[in-house]
Structure 1
Amino acid sequence: MKGVAYDFTDLDFFTISEIKSVLRGSPVTVLGFDACLMGTFEILWELKDCARYIVVSSKEVPGNGWDYSVLRYSKDISSLLSNIVKRYGEIYGTEYSLSVWDTSKLAEIMLWLNRVAQYMIESNLSPWEFEVERRVVGGSATELVELGSFAKSLQNSSDSVLREYGEGLYSAIVSARIYGTPDSYTDLTIYLPQKVKNPEYWDDFVALNDFTSESSWDDLIEHWRDRN
């Protein structure tokens with residue numbers, strides 16, 4: 001969440017804000033992160049104006065990373081994106097994931113996410129009450145949950161509004177993920193801290209200006225943080 005390209009000599013790295021400041025004025029067609037856990041909705045949203053397509057994984061990325069030889073024999077953008085994902089799946093199998101996101105479709109995800117968050121605030125519903133797939137790294141649970149699993153959990157709710165919103169959210173995620181491995185996986189996470197008062201969660205959000213100003217998700221988390 002904090003950044004990529006860690007320099008262990010100088011103890012520095014590129015923050016998401018730094019990447020955004022460089023690319024926002026001169027967006028690229030494809031922005032890829034050969035790095036672990038970059039497939040969060042917060043990061044995608046923050047960088048949506050920096051690239052037409054963003055290639056990321058919401059899981060750990062093996063040490064050997066991508067096979068960059070596919071860049072040499074891809075004839076166009078579509079085949080390039082498809083080949084990157086296909087080759088990744090061939091090498092690492094279904095245990096690992098990689099996805100291509102169409103940034104022009106992220107607004108639909110945000111629309112449904114905001115509807116969910118606002119309804120939960122109004123109805124005093126806690127997102128922690130729903131069964132979700134929590135991302136695990138090195139055997140330890142992280143503060144990230146699979147957004148697709150959250151949407152599916154909403155679809156199983158007894159609340160008809162949440163069922164509708166869950167269906168809309170899930171469909172928007174599937175639509176925005178134009179290529180991916182494994183095929184049936186949504187491969188998109190969002191922050192939902194295990195402990196509502198986790199200070200690191202709020203520290204990380206400080207740098208995500210676009211997400212915090214345009215999303216109601218952080219408002220939902222804050223709503224419950226202030227109640228506890």
Structure 2
Amino acid sequence: MALVRELVESNGDLLEELLLSLQDALEGNEWPPKRLRLAAVAACAEVLPDALNAALQREELEALLVKGTRDADSHSSRRFAITALSHLREATPAVVEVLLKASQDVPPVQADAVKAAARFRHLSKTFSYEDSLTPLAEALTGPSGARAYVAAQLLAALGSSPAALEVPGLRERIAAILADALRQPNAEREVYLDKELEWGYAWGYAVEIEPQGPLSQALFAALVKIWGLPE
């Protein structure tokens with residue numbers, strides 16, 4: 001993947017070809033081509049996010065990567081697609097749905113969803129902000145601790161980004177959502193994430209349940225991060 005990234009950096013036209021190749025792969029039924037192309041796109045997104053956005057219309061690019069997150073045949077494809085989306089930095093309702101779903105996926109996908117949530121910097125201006133915030137608010141008080149944890153990470157990233165200051169009242173709205181969740185009785189529940197210990201085609205995953213502390217701890221940390229942003 002490092003070689004692919006270097007080639008794309010030296011020749012911008014290759015990125016457009018890579019995305020067209022990914023589009024063809026996602027329309028097929030073979031999982032190795034999907035996985036390899038999504039891995040290459042994720043590697044490029046890390047160092048060339050602006051070039052990636054320029055290579056394809058934003059809506060088309062997001063739709064392509066969201067489709068990759070739904071590849072039932074390969075958890076690696078889902079991981080790479082989520083990682084690529086996160087390096088675009090923009091959270092839309094579809095991206096929020098993807099992240100929340102990934103929080104309850106197999107351990108490697110769940111782990112990458114947690115990392116991805118921290119990379120987002122702004123909400124899409126194409127949608128009402130509430131379209132993205134409402135599902136996150138619901139996740140904070142819902143039955144899944146992992147889902148609530150990822151929602152808290154994403155809200156912390158969005159609320160602490162300088163981009164939040166460009167939208168009147170947005171940072172305050174995000175902080176209010178977190179504060180309201182912190183006041184709920186289930187905020188004291190313990191959050192557990194799955195840690196992959198071993199994987200094999202014959203037996204699947206050997207998993208260790210890893211405690212993250214009470215949800216209230218993640219909510220409070222998110223609030224501190226948001227209000228630590230200078231005016």
Structure 3
Amino acid sequence: MGANLEFDRQRFSQLLPTASASRSIYCYPTVDSTNRILWDHLQAGAATGTVVLAQQQTAGRGQWGRPWVSAPGGLYCSLAIAPQLPVAKGGRITLASAWGVARQLRSLGVPVALKWPNDLYLHSRKLGGILTETAVRRGVIHQAVIGIGVNWTNPVPPNAIALGTVSRAVGGLEHLAALVILGLEEGCDAIASPQGWSEVLQDYPRWLGTPLSPEIDLDQL
């Protein structure tokens with residue numbers, strides 16, 4: 001693991017299963033963008049499964065290139081995967097990632113809801129969001145970086161919520177980081193099998209805070 005993230009790295013590693021803890025995890029107190037840093041690591045030869053964690057981003061981005069406010073005290077995380085998905089099915093990555101993280105938090109009694117296509121909500125306020133970036137070759141997504149930001153104890157606007165200020169179900173930033181990584185892994189596993197994807201399609205509509213627009217057909221993803 002890299003240095004300087006101000007949390008207990010030993011405890012964080014203990015919270016991860018062996019397979020997850022053995023991956024390369026780079027930790028930083030502040031970066032411009034965890035996605036950008038991870039792409040740099042990949043270009044330098046980092047393996048699929050590499051993770052970048054930070055407590056602050058100075059140039060975080062959300063969906064459609066919108067700035068993502070990434071104040072100190074939040075969790076900002078990016079995971080590298082090699083999905084080998086047709087471009088037409090690329091939307092599954094973000095959908096399954098949100099599902100996986102929500103599943104981890106809901107297993108602890110945190111009633112996380114989903115908002116199409118990439119947001120996590122709690123008590124009708126925004127808890128986090130996901131940005132997936134892809135590299136395509138011959139119509140196939142051969143590499144992707146999944147970036148997620150989750151509000152922990154960072155200051156948030158009135159329409160958002162910080163998990164660490166409203167719930168004790170998650171036992172610290174280290175625990176949240178482990179849950180997020182496990183959730184992203186679970187989502188990636190789900191898109192790799194028909195049974196897993198079927199489970200996503202079963203849960204996703206039930207966990208939505210607001211209904212999908214009629215023109216959105218999950219079965220076509």
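One of 1, 2, 3 was used to calculate Rg and Dmax of the Cα atoms in Å, for residues 18-81 alone, giving 12.5, 32; which?
1
Out of 1, 2, 3, which has the highest value for FRET efficiency 1/(1 + (r/R0)^6) of positions 34 and 122 (r between Cβ atoms, R0 = 30 Å, to 0.05)?
Checked 1, 2, 3; max of FRET efficiency 1/(1 + (r/R0)^6) of positions 34 and 122 (r between Cβ atoms, R0 = 30 Å, to 0.05) sits with 3.
For which of the structures 1, 2, 3 does the calculation of helix-only ellipticity at 222 nm (-39500 (n - 2.57) for each DSSP H run of 4 or more, over all residues; to 500) return -20000?
2
For structures 1, 2, 3, calculate distance in nm of label points 7 Å out along Cα→Cβ at positions 138 and 170 and state which one comes out highest.
Sorting by distance in nm of label points 7 Å out along Cα→Cβ at positions 138 and 170 in descending order puts 3 first.
Any read-out appearing in this document is the output of simple, stated calculations on the displayed coordinates, not a laboratory observation. Only a predicted model underlies this, so the values are computations on that prediction, with no experimental measurement involved. Cβ atoms are built from the backbone, for glycine too; each structure is taken alone.
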